[in-house]
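Every number here is computed from the coordinates shown, using simple stated rules; none is lab data. Quantities reported herein were computed from a predicted structural model and do not represent experimental measurements. Cβ atoms are built from the backbone, for glycine too; each structure is taken alone.
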Structure P
C-alpha cells in the first residue's frame with residue numbers, strides 16, 4: 001500500500017500552489033513538495049453515511065476523496081450543520097484524506113427564478129467547500145445538462161458566469177465536465193466557455209475520457225488540449241455494446257489507456273486529483289457493493305499510478 005501524505009502537510013503546501021494557479025492560469029501547480037493524488041468519489045456510495053464512506057475509502061488505501069453533495073446523498077449543505085462539518089474535517093485529517101472535490105449536478109436554467117434558486121444552492125456548496133477545505137477548498141464540479149451545444153452555449157456562458165462570480169468570492173474553483181450525453185460534450189466546448197468568460201483560474205475543466213472514447217476523439221490529443229485548463233480528472237472504463245456505451249469500474253475492461261493518461265499528467269506537472277468514479281450504470285445494479293467497488297478501483301490502478309507518480 002502506498003504511503004499517504006498527511007492532510008496537514010497538504011494544507012501547508014497548498015497556499016503557495018494555489019497562488020501559482022492564479023498567477024499563471026495554467027494546469028500545472030508547480031510545487032516540488034506536491035504531486036497528483038489517486039482518490040475515490042462518494043458518488044459511488046449513495047446510501048452510505050459520509051462518515052462511513054470516509055472510513056471505507058481510507059481503509060482501502062486512497063489518499064483523496066471527492067464528496068457528492070447532491071441532495072440524495074445525505075451530504076448536501078443542508079445536511080451538514082456546523083458540528084457535523086467540524087467532525088468531518090477532523091475525520092479527514094485523522095484519516096489523512098485530502099478533500100479534492102465536491103460533486104454537484106446543476107444544469108443552467110433558462111428561467112430567471114430557477115437560476116436564482118440555483119445560485120442560492122451553489123452558494124451553500126461553495127460555503128461548504130470553504131468549511132471543509134481549510135486553506136485549500138476543494139473544487140466544485142458539475143455537468144451542464146442536455147440539449148444541443150449551438151443552441152445552449154450562450155445560455156451556459158451567461159449562467160456559468162454568475163456561478164463563477166460566486167465561486168471566486170469564496171476562492172473556490174468551479175469545474176465543468178464535458179459529458180457524452182450533454183450539450184457540452186467535449187473539452188473544446190468547455191474551453192470556449194472559459195475563454196468567453198476570461199475566468200481562468202476560477203473556471204476550469206474536469207477531464208473524463210470515458211465520455212470521449214468511441215467518438216473519434218483521441219485520448220492524447222484531447223488531454224493535451226484540456227491540460228492548460230485542467231483542475232480535476234475522473235476515471236472509469238467504457239465499453240461499446242450494440243452501438244451504446246456502457247460504463248464500468250476503471251481498469252475493468254482495459255479499453256482506456258490509463259498508463260498513457262497518468263504519464264501525460266505527470267509530465268505536465270499536474271498536481272490535482274485522479275478520482276475513481278463509479279457510474280450509476282454500475283451502482284444501480286442489484287447487489288452492488290460500494291466497498292468492493294472501491295477495492296477493485298484501487299487494485300486496478302494503484303500500482304500503475306504509484307509507478308508513474310512515485
Structure Q
C-alpha cells in the first residue's frame with residue numbers, strides 16, 4: 001500500500017498572528033510526529049504544486065480569486081473577517097493547499113499511489129464559492145473533487161468531513177449535486193451554526209452534542225453515514241480530515257481519541273475498497289492541540305498506509 005504525503009514549505013508562511021490557533025506550528029507538529037513514529041519512511045513525499053486558475057475556477061468565481069489576490073498584503077496582517085487574516089505568505093500557501101488536492105487526485109488516478117494525505121494549510125472547508133471564513137480562503141477539498149469529476153472518468157465522489165466544525169463551505173458548493181455525497185459529523189450547536197436546517201438530499205449530516213465521545217461518534221457513522229455511502233457507491237472518496245474533535249483540543253467540546261480516528265479511517269477504507277478501487281484523498285482541515293494533532297494524523301496515516 002503506497003500512501004502519498006503531499007505538502008509544501010510555503011504552507012508554513014501563512015501566519016495570522018502569534019496567538020492564532022491556525023498556526024504554522026501545526027505542520028511542524030505533524031512532521032515531528034511522523035519522524036518520531038518512523039512512519040515517514042513508509043510514505044511517498046510529494047511537493048504540492050500551485051493550483052492553476054482553471055482548477056480554482058471550477059469552484060470559485062474569477063472575481064473572488066482576484067479579490068483574495070488583491071487582499072494579500074506586502075507586510076503585516078490584513079483581516080478579511082475577525083477569524084480569517086492574510087499575511088504576505090498567505091496567497092502562495094493557499095495556492096499550494098488547493099493545488100495539493102489536485103495533485104493527489106492525479107497521482108491516485110494514475111495508479112502511482114493508492115491514496116494520499118495532504119498536509120496543507122490554510123484549511124478550506126468553510127470557504128464557499130465567494131466567501132472566505134473560518135480560517136479558510138479556497139475550498140481545497142472542493143477544488144480537488146471538481147478536478148476529479150472534470151479531468152478523470154469519475155462520475156460519483158463522496159466527501160467525508162469529521163472536523164468538529166460543520167463544513168458549511170463544502171456543503172454550499174455541492175448542495176443538490178447528484179454526483180456528490182457529503183457525509184459530516186460536527187458539534188452542534190456550534191460554529192458555523194449550520195448543517196441542520198433542511199440540508200439538500202445529497203447531504204448526510206450527523207450533528208453531535210457537546211460532550212459526545214467515541215462511542216457516540218462511532219454510532220453516528222455506523223447508523224447514518226455507512227448506509228448512505230454503500231448505497232451511493234462512490235468512485236473516489238475525499239476526506240476533510242479535521243482533528244479538532246480530539247478530547248485534548250479546547251477549540252470545541254467533543255471527546256474523540258486516536259483510536260476513533262483509526263476506526264473511522266478504516267471504515268472509509270472499507271467503502272473505498274468496495275466501490276472506489278481504494279481511491280482516497282485526505283486533506284487536513286482543523287486540529288489545534290499540537291501534540292494531539294500530530295498523534296492523530298500519524299494514526300490516520302497508519303491506517304491509510306496499512307503500517308502497524
Task: helix-only ellipticity at 222 nm (-39500 (n - 2.57) for each DSSP H run of 4 or more, over all residues; to 500) from the coordinates reads -14500; which among P, Q - done: P
Task: Among P, Q, structure where volume of the Cα convex hull per residue in Å³, for residues 88-135 alone as derived comes to 86 - done: Q
Task: Given 16.9 for mean count of other Cβ atoms within 10 Å over residues 72-79, calculated: source structure among P, Q - done: P
TODO: Using the calculated result 17.1 for mean count of other Cβ atoms within 10 Å over residues 80-87, pick out the matching structure from P, Q.
DONE: Q
Task: Highest-scoring label, criterion being FRET efficiency 1/(1 + (r/R0)^6) of positions 168 and 264 (r between Cβ atoms, R0 = 25 Å, to 0.05), among P, Q - done: Q
Open item on the list: Looking just at mean count of other Cβ atoms within 10 Å over residues 40-47, which of the labels P, Q belongs to the structure with the highest value?
Closed with: P
